[in-house]
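Take a look at the structures below.
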Structure I
Amino acid sequence: MRKIAIANRKGGVGKTTSAVNIAHGLSLAGYKVLLIDTDTQAHCSRILGVKPQYGLPELIDGTCTPSEALIEARERLFLLGGSKKLEGVINDISRRDFRVEYVLTDSLKPYDGKYDYVVLDTAPGFNRLGINVLFYADEVLIPVSMEALAIDGLVAFMEEVENIRSHSNIEIRYIIPTFYDRRVKKSEEILEQLKGHFGKKIIHLVNYSVKLSESPGWGKTIYEYASRDRTAKDYARLAGAIA
């Protein structure tokens, strides 16, 4: 069971969009996937057009069973949703004295070995729950938007992940350029800088697309909303490369 965190301290880089579409892409390829939303905004649920009764906060605080916390959002794609209640979970984690970094790991043990992939969406920043994600996951996929200072922010985040590696098995596996627009000269310049810095960690890029930004409003992934859009092909290729 591979556990992949989609993470970057910076907001607006396509973390949730990537998490949902990669997870759905893997499920469409025949894999059993658990998508975990660790953000208080619960955008994974919105993109998938579902409204779970329970989710991650209830699982962690024990007010529902592991099976009740899940919803099968698509065939072979199971969602453990986030909500505003995660704010209380984060506060509770901060007050603990023991196994502070392993609250998420301990809570997710009932799902061990039951999925081919676990994909975790994360919030911007680096809160206690985000640190828990990095202690639980084995791999990190970092989306990076094609804008000024993108590399500086990426390097800072990678340093933070490296500091955790002495206590966990986490590995920075992939870096994904997002919002790439070949019509914009800056996009090409930043992409070349990323390739120069990180080489083989960059497996595929995701193009800019109006359709991709529209799809959450319809409660659909890009495969469902615009299957012929180039970003549907981008995410399908990305899921294939990960698998």
Structure II
Amino acid sequence: MAGDSNLDALRAEVERAAKHYYHSPQQRGIDNRAKRFVIERCEPYLKGPRVLELGYVDGEWTDVLLARGFQVDVVEGAAAHVEHARARFGSGHAVRIFHALFQEFEPDCVYDCIVAGDMLRYLPEPATFLRRASRWLKDDGVLIATLPNSRSLHRRIGSLMGLEPSPLGPNERDREVGNRRGYDRYELRALLQQSGLAVRGLHGCFLKPLSSAQMEGWDDALLRAFLDVGDEIEDYCWFLYAVCEKR
């Protein structure tokens, strides 16, 4: 009974958080333009034909996976996001959509690849979940995890300006969307290794110097320049991505 109560509380929190930020002009605009760079960097490591996509907002990952001819299982806890996914992809052969919390999902197959896109920070027990998820991988499968970097340049600058007491603490957006904690490169590596995964690569992606609102009008060439500069100072990048295998 206590476990059921915990899941009910988690469902309520997922539904609350889904009402903020997602599908807003900022999320669909400048933030997605930058986050596509993360997908671009991860794409060479994707494996098929069966992929599990943990978390869905608007199909950015799904589109890339389908373009490679993969079959995709999407797990999403928020009803609004599930509705969006079903409206876009229907119930065809290539995409199956499961309305479930990550903690209660039980797959009926094993996967060549699991994409944990920006979702580990919302879990109360991410290491426990990752240990479960690793069992859903084929022996030669790949797990790709992406997260915002808690020590990114724009968070450091915001802290120095007094907007937040520390770059590591939750800001207003984190609280809106239910982010439980942030990770830098070292903390993400430690989490993945603690979960029994072998980290084959862990990198920063895209140097974000200012807030999203301040960058809204930047053209693609300027954004890509900050992508390239970010490769030189990965600890300051906006996003992190890790490529993992089973031990």
inquiry  = If you rank structures I, II by relative contact order in percent (Cα under 8 Å, 6 or more apart), which sits at the top with the largest value?
reply    = I
query = Quick one: semi-axes √(5λ) of the Cα gyration tensor in Å came out at 27, 21, 19 when computed from one of I, II, so which one is it?
reply = II
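Going by distance in nm of label points 7 Å out along Cα→Cβ at positions 49 and 217, which of structures I, II comes out largest?
Working: I: 1.5; II: 5.0.
Checked I, II; max of distance in nm of label points 7 Å out along Cα→Cβ at positions 49 and 217 sits with II.
Each reported figure results from applying straightforward, stated rules to the coordinates on display, with no laboratory input. Just so you know, these numbers come straight off a predicted model, no measurement behind them. Cβ atoms are built from the backbone, for glycine too; each structure is taken alone.
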